[in-house]
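Next up, some structures in structure tokens.
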Structure P
Amino acid sequence: MPARAVLVGFGNPFHGDAAIGPVVARRIYDSLEHREGVDLLELSTSDFGVMERLIGYGRAVIVNALVDEESEVGTLSRVELSESSCGDCYASPHTGGFAAALSLARKLGLVVPAAIAVYGIVIREPPSFGNGLSEELAARVPEIVKTIATAEACRLR
């Protein structure tokens, strides 16, 4: 039986554009012709909390907001985190980001995906809490969904 895949939308649904991860992940999931073997997680937690939810999956795609005041809103960046991408990361539950959390999981012998595609979607720092995406970012969502779904079609099978 093939290893299960997980699609993670990471972000705060009550903090304006910071909700882009869950919004895009949900739309990608809804667009999949075959959802068997693919789980959708919409998370608003720490990097270690995300890593913990990846245990037992063979493949993973994570979508998250990326605050960048220089780049155009909606710009998409992709990073592939593999077993070798953070071999020397200092891994402690009290420091580091997602790569360090992933490194720690691997050092502990936990079963996590060998490679994880992480997509960052550029936003501006939301000025306050609130529901819904800005008009500027919402207009880019269909294009972002199509780009990620096309690029990750094999991983999400």
Structure Q
Amino acid sequence: MADNRIIDITLDESTIVKWSADIEHERRVAIYDLLEDNSFKPCRVDSNAVGPYKLHLSITEGRLEFEVKDESDAQLDQFRLAITPFRRIIRQYFAVCESYYAAIRSASPSQIEAIDMGRRGLHNEGSETLQELLAEKAEVDFDTARRLFTLVCVLHLKG
């Protein structure tokens, strides 16, 4: 039986100048959480190929690219998703995140909680959109989609 999980994930950092400390923290946490617990099963992979999988994410020609490899780095699949469905959500998510990071430093706990609820709502919306767009390419659970959406947001900073 296949081990349907990601054991390694990398991001294309080639055009990123520098992430802020907050963004770098979000990236590290998302990768750590993803590797600790995820469910990922490529749909178009040969039935003889089994996981676990290595995943490389990049933005290529304005599209989100997934490169799926096995443990020995043999490429199993590669596919792209349109980034357009994410643009509004990512833009709003970053705006709310900026407010959240500012609020942490000076706002009351109730103000921080209200901003965080909005941030989580946008994050959930982005995660659901990612799950829908991945439907015919890879099966992922909601928590995996949430962590991948965080990484999509980080990658989008270079675009």
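Please compute Kirkwood radius over Cα pairs in Å, for residues 7-62 alone for structures P, Q and give me the label with the greatest value. Please report the intermediate quantities before stating the final value.
Details: P: 11.7; Q: 13.4.
Largest calculated value belongs to Q.
Using the calculated result -8000 for helix-only ellipticity at 222 nm (-39500 (n - 2.57) for each DSSP H run of 4 or more, over all residues; to 500), pick out the matching structure from P, Q. Show your work: numbers first, answer last.
On the way: P: -8000; Q: -17500.
Traced to structure P.
Assuming 35 is relative contact order in percent (Cα under 8 Å, 6 or more apart) as calculated from a single structure, say which of P, Q it is. Write out the running numbers ahead of the final one.
Working: P: 35; Q: 29.
Answer for the origin of the read-out: P.
Which structure, out of P, Q, was semi-axes √(5λ) of the Cα gyration tensor in Å calculated from, if the result is 29, 16, 14? All intermediate terms of the calculation are to be shown ahead of the outcome.
Numbers: P: 25, 20, 13; Q: 29, 16, 14.
Only one of P, Q returns 29, 16, 14 for semi-axes √(5λ) of the Cα gyration tensor in Å, namely Q.
Tell me which of P, Q gives 0.45 when you compute FRET efficiency 1/(1 + (r/R0)^6) of positions 55 and 127 (r between Cβ atoms, R0 = 35 Å, to 0.05).
Working: P: 0.45; Q: 1.00.
So the calculation was done on P.
If FRET efficiency 1/(1 + (r/R0)^6) of positions 79 and 103 (r between Cβ atoms, R0 = 25 Å, to 0.05) is computed to be 0.10, which of P, Q is the source?
Values: P: 0.95; Q: 0.10.
Computed on structure Q.
Taken together, the values in this text are just the output of simple stated rules run on the coordinates, not laboratory data. Keep in mind the model is a prediction, meaning the values are calculated, not measured. Cβ atoms are built from the backbone, for glycine too; each structure is taken alone.
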